[in-house]
Every structure is written in structure tokens, then in C-alpha cells.
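Below, each structure is written out as C-alpha cells.
Derivation of every value follows stated rules applied to the coordinates shown; laboratory data play no part. Predicted, not measured: the structure shown is a model, and the values here were computed from it. Cβ atoms are built from the backbone, for glycine too; each structure is taken alone.
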Structure I
Amino acid sequence: MTAPLTELDDDTVRSMSIAAVFSDFGGKINSLDFHRKDDLLVTASEDDSVRLYDIANAKLLKTTYHKKHGADRICFTHHPNSFICSSKYNLESTGESLRYLSMYDNRCLRYFKGHTQRVVSLCMSPINDSFMSGSLDHSVRIWDLRVNACQGILRLRGRPAVAYDQQGLVFAVAMEGGAIKLFDSRSYDKGPFDTFLVGGDTAEVCDIKFSNDGKSMLLTTTNNNIYVLDAYAGEKRCGFSLEPSPGTTIEATFTPDGKYALAGSGGGTMHAWNIENRNEVACWSSHIGVPSCLKWAPRRAMFAAASSVLTFWIPNNNGNGSNPRTEYSGADVEPGPQSQPFVLEN
């Protein structure tokens, strides 16, 4: 279904349109993630499901349910069938805020205890078995997949957001007042080596992403402002304000070449900007309400957007890109054969 990634230009980005729709979720999709090297996407939803998709063929491969803990934030490990998933339920009684899940044999491989409130930010190191979580308990915790114990704790004020750069050498932590602190991932115990302030905007940052070349950071705030910062100097390269979405945070994403940024909006639209020119190149109706999850695939000319419906978007090759047409009529794409869903209770 999806083409390998080629060089993107304004016309290609402008031509993006819906190619596949999955609407069988029993609630809002809380998060989604692409595997770095395989054509796979995973979702975590309010219906307690974790779902694995083949993005090259637009097929749902497998579904598991997690009724005891729920499924909130999710990210791939390096293995294509295993994930880190944060819990929604029983945090106070069990302390099991994070789980290392295997989709291959439907097991929880490890529990990670420590956070006392919901995890709102989660990311995996691109180079080793480390991962980070940021929680509403005002802490960021650093973990290793191979051991239960937390490897490091950063205590801070406000809602934290965390991200590794694509080389795994630096990680960023956003905290109260719009401050972004950068740490050397090999010696984070020495404290941050740099601190940026987001140009007078004191709204809390709810999402951070680094561009693939490590030169830029993309920030999304709780009041739906989007900023692109120089990752070395912290200077604001451009910023965009979107319609508010009360009670729902939105997500922004870089294209793999770092030339474009995309974001959802409270009005149910999605926008794309050329970062170098600082101009909007596309505005689409999402067709799914407020798209709270949005990510571009690492190796494909494709992005995924989700609310309580998951959509795959690819370039529309039927035209020249100057007048994009969205061919979605409301019908689901047939997801293909799949096994019965599993229920994982532990």
C-alpha cells in the first residue's frame, strides 16, 4: 500500500490523502508508535487493547487486551514484537506503572514499578536497552529493559515530556515554565549541559521530538502551540498556533528528512508546514475529529493519524498534488485475516 520514502517536496506533502481506515476501536487511541526498521505500527487504546499493524499492506496483524492494567502510552523496543506500555489502572495498589510486553507469546516479560501517577511521556533509546518515562508524579525515570529497578530519577516541577535524539547520545526533558533541559545520556547524573526556554510561552510542553539529523526539536504545548527549535542553540526557528482542543492534547511530527512538520488541531484539521520557508503547505480535514496521535513513518511516504479511529495517509498519485482529493467515504479497509484477540491479565 505504501511506497518507500523518496525525497519530499511541497506537492508530495500536499497530496497526502487517506488510504486506510480502522474504526473498530472501543474508545480513544491513547498513543501509537512506528518501529524504526520494520514496517510495523502499534497502538494503545482506551478499550484496553494493544494492536499491531503491517503498514506496508494496511493489515491488522494481532490484538491483545490488557484489562487489569489498561493501555496508555506505548513504544516499540528494538524487537518488532515487543513494547513498553504504561498502565492506566491500579497504579496506587500495584505500583506497576510500566510493562514490557511480548506480542509474540502474549506475555508480560517484566514490570517496572516506581511511578505513582499516570505516565504521560515514554520513549526508547535508539541505541541500547534504556528507556525513559515521564509521569504526572513530577518525575522522569530512566530504566533498562533487562532489570526491574529504576536506573535514575529526575524530580521536577510540572508535567514532564521526554525524548532521545536519534543518535541516543542526548535526551531532552521539558518541565514547568516551558524550560527544556538537555542531558548527556551517558552521564545524566551530572545534570543538564544546556537549558532552553521556549520564547516566552510558559504553557507546559506535552511532546518533544528530535529530527533525524539531530539539528531540530519539535515541541507541542498543552495550549496547542507548535515550535521548531534549533537543537544546538535553542533558538526558535518557527512557531504555529492551532485551534484549542480542551481536554485533549495534540501531537506533532517531523517528516524523516526534517523539512516538514505536521500537527493536528482542535478544529479537526491537520496542517503541514515547510520549516525552512516557515509557510503552511497543506491543511486537511482529518475526517476523524481531533487527531490526538500523529506520527510519520520512519521509512515510508506515510503518516498515521488517530482519534478513536486510525487512519493511514499516503501521497495521492492520481493527480499532480495541486488539488489533493481525499477518497475516504467512511468505509473501513478490510484488515485481512487475523487470529482471535488474546486477553493478557497479568
Structure II
Amino acid sequence: MLAVHFDQHGGPETLYLKEVAKPSPGEGEVLLKVAASALNRADLLQRQGRYPPPQGASSILGLEASGHVAELGPGCQGHWKIGDSCMALLSGGGQAQYVTIPEELLMPIPEGLTLFQAAAIPEAWLTAFQLLHFVGHVQAGDSVLIHAGSSGVGTAAIQLARMAGAIPLVTAGSQHKLQMTIKLGAAAGFNYKEEDFSEATLKFTKGVGVNLILDCIGGSYWEKNVNCLAVDGRWILYGLMGGADVSGPLFSKLLFKRGSLIASLLRSRDKKYKQTLVKAFTEQILPHFSKEDPQCLLPVVDRIYPMAEIQAAHGYMESNRNLGKIILELPQ
């Protein structure tokens, strides 16, 4: 099969397509013939040598995919049959023509969605769902500040926060991105390049601050995050796009607010946790992707690249111009 490959860490130019052995499904696993996979920041970091895959995971890039069941491994419980269309949360391996997955991590594709739209759901939406509900314990009426609001996780978190009865606020780097987030349900958006999002957040909340922050930026935002965090607020760190270093009185400021700083990653979670997360998401959230649903959820797809244009796809993500997900189309 063809897979995205790199021989050394570096920029997008290190990526190319390589013929590798097709995997075989193990006990309780399904072999998926991949139709589409989506890019994530983790793919860029792994290519750069800054985020190795978890032990036992495929070294091939790709944390989510959609396609069709090609083969059932021994011990499968009969939930899936050959030819079924589905989407999957992966620890790696999605940017290849075939990938193996524990059957419990497969999800049905909501009716009316394309395989490209489906590929935009698993990693981004499960991350947002996990951050809001499993980690952040979001409640109706909570105000939620979502950094990188136009990203895959950001666009999912806006919609999921609204569904939970919370008030989503976002940061983004352009008016065009902010307009898109408002259409998705953000109550307000702040251009971090043109204004102090912390002061704008405090103004919007009448000085109270936000109950929950979803932060993929890290170091460069710490002071502004603490500044606009409400008393007893939860600040969830799930990325370090703005660096890992903190210089200043973080602890005293956080202590004064009685704030909680919680770090969370999804990729390195164990199989049982991911199964519980996928089951909850499938039961509670997937039905709302139906067009008949009054709260219809929408995966946001920015661009679709053929697999052969993997270098261009990575370059586009690194430029931070995307609104929503960047999709790879696999040759069939």
C-alpha cells in the first residue's frame, strides 16, 4: 500500500509517498480501506521530531480517517461487516491506504455526510468533546474561551459548547476567521493580533471572567489566560503552539483565583479510555449531525488535497490560513 513517509525530521519537503506493507488486523481489530484522512497539528510535530507516536502505535502519520471495512480480524464481535462505511479515531497510521483499528474505535458515518466530512470528525470532535465534558465538566451557563477558534478542534468546540448551553467565546488571527466562528455560534470573537483578548473577555463577561478556557497555545498566553479566568475557573491546556516556557508569578495568580490548570492529551490515552469516549460521543453527539436535527452539527472542511500533494497540505497548515480541517484524499 501507499503511505505518507519521511526519512528524517524537518519541513514539509521531507514528506513523500512510499510503498509499505499492508497491515493485517489483530485480535478484535478491523482493517479499514482509507478513503480520506485529516491533518492535525500532531502530524506536523511528529514530522518535526517533537511528538513521537505512543508505544505500539503506527509510525505513519494520521490520527483520523474515514473509509470502508476491508477485513475483520479474529475475535471481532460482529458490530461491523465488510463494506461498511465508517470513521475512526487512530493513534497513527491514517495517512495510508489501509489502517488497522480496534473495532470499538470505529464510528458510523452520520447520514448525509461525505467521506471527506467524516474524516474531519474523529480526532477534532472527540478532542473537543473530551475537553469540554470529560475534563472540563462544562455546565449550562458557563462561559468558555476557545483559543484557535477557527481550527478543527475550535470549530467543533464552539458547536459542542452551544449544545451544552454554554457561551463560547473565541480568539483567532483575522476578521475572516472570526466571522466564520460567529456563524458557527460563537457569542463573541477577539482578534489576538489587534486587541488584548484578556481585556476583551473581561469586558464581555462584565469583569467576571470565563469559567473554562480551552488552550492549545500555552506559554505565551499564560498571563492573559489567568487574568481573564473566573474565580474557581478551569483552564485546560492541550497544546503548546505558543511555547512551553513560563516566566512570572503563574502560581500566585492561579492560587488567587482558586483556578484549576489541567493538562490533557488524547493520543496517548489508553484503549479503555478511548472506547468510553467513542461510545459516549457516538450515543450523545453523532445523532446531532443529522440535517433534520434542530441543533445540526457541522464538520468544517477547508481544503481537500490528493495524497500526492502531502507537502502542500502540510505547508498550508503551517501557514495557519485554514478555517476548519484539511483533508487528504487517498487513491482508491
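By the measure mean count of other Cβ atoms within 10 Å over residues 143-150, tell me the structure among I, II with the highest figure.
Structure II gives the largest value of mean count of other Cβ atoms within 10 Å over residues 143-150 among I, II.
Out of I, II, choose the structure whose coordinates give Cα extents along the principal axes in Å, for residues 7-70 alone equal to 34, 24, 22 when calculated.
II
Tell me which structure, out of I, II, gives 56, 44, 34 once Cα extents along the principal axes in Å is calculated. Intermediate results must be reported in sequence, preceding the final value.
On the way: I: 54, 50, 35; II: 56, 44, 34.
Of the options listed, only II reproduces it.
Comparing I, II, where is mean projected area of the Cα convex hull in nm², for residues 167-246 alone highest?
Once mean projected area of the Cα convex hull in nm², for residues 167-246 alone is tallied for I, II, the winner is I.
Thinking of I, II, which structure, once mean count of other Cβ atoms within 10 Å over residues 231-238 is computed, gives back 19.1?
The read-out comes from structure II.
The value -7500 for helix-only ellipticity at 222 nm (-39500 (n - 2.57) for each DSSP H run of 4 or more, over all residues; to 500) was derived from one model only; which of I, II is it? Display every interim value, and only then the final one.
Numbers: I: -500; II: -7500.
The value was obtained from structure II.
Which one of I, II has mean count of other Cβ atoms within 10 Å over residues 127-134, as calculated from the coordinates, equal to 20.5?
Matching structure: I.
With FRET efficiency 1/(1 + (r/R0)^6) of positions 95 and 239 (r between Cβ atoms, R0 = 41 Å, to 0.05) as the yardstick, tell me which of I, II scores highest. Display every interim value, and only then the final one.
Details: I: 0.60; II: 1.00.
When FRET efficiency 1/(1 + (r/R0)^6) of positions 95 and 239 (r between Cβ atoms, R0 = 41 Å, to 0.05) is calculated for I, II, structure II comes out on top.
For percent of Cα pairs over 20 Å apart, for residues 31-174 alone, which of I, II scores largest?
II
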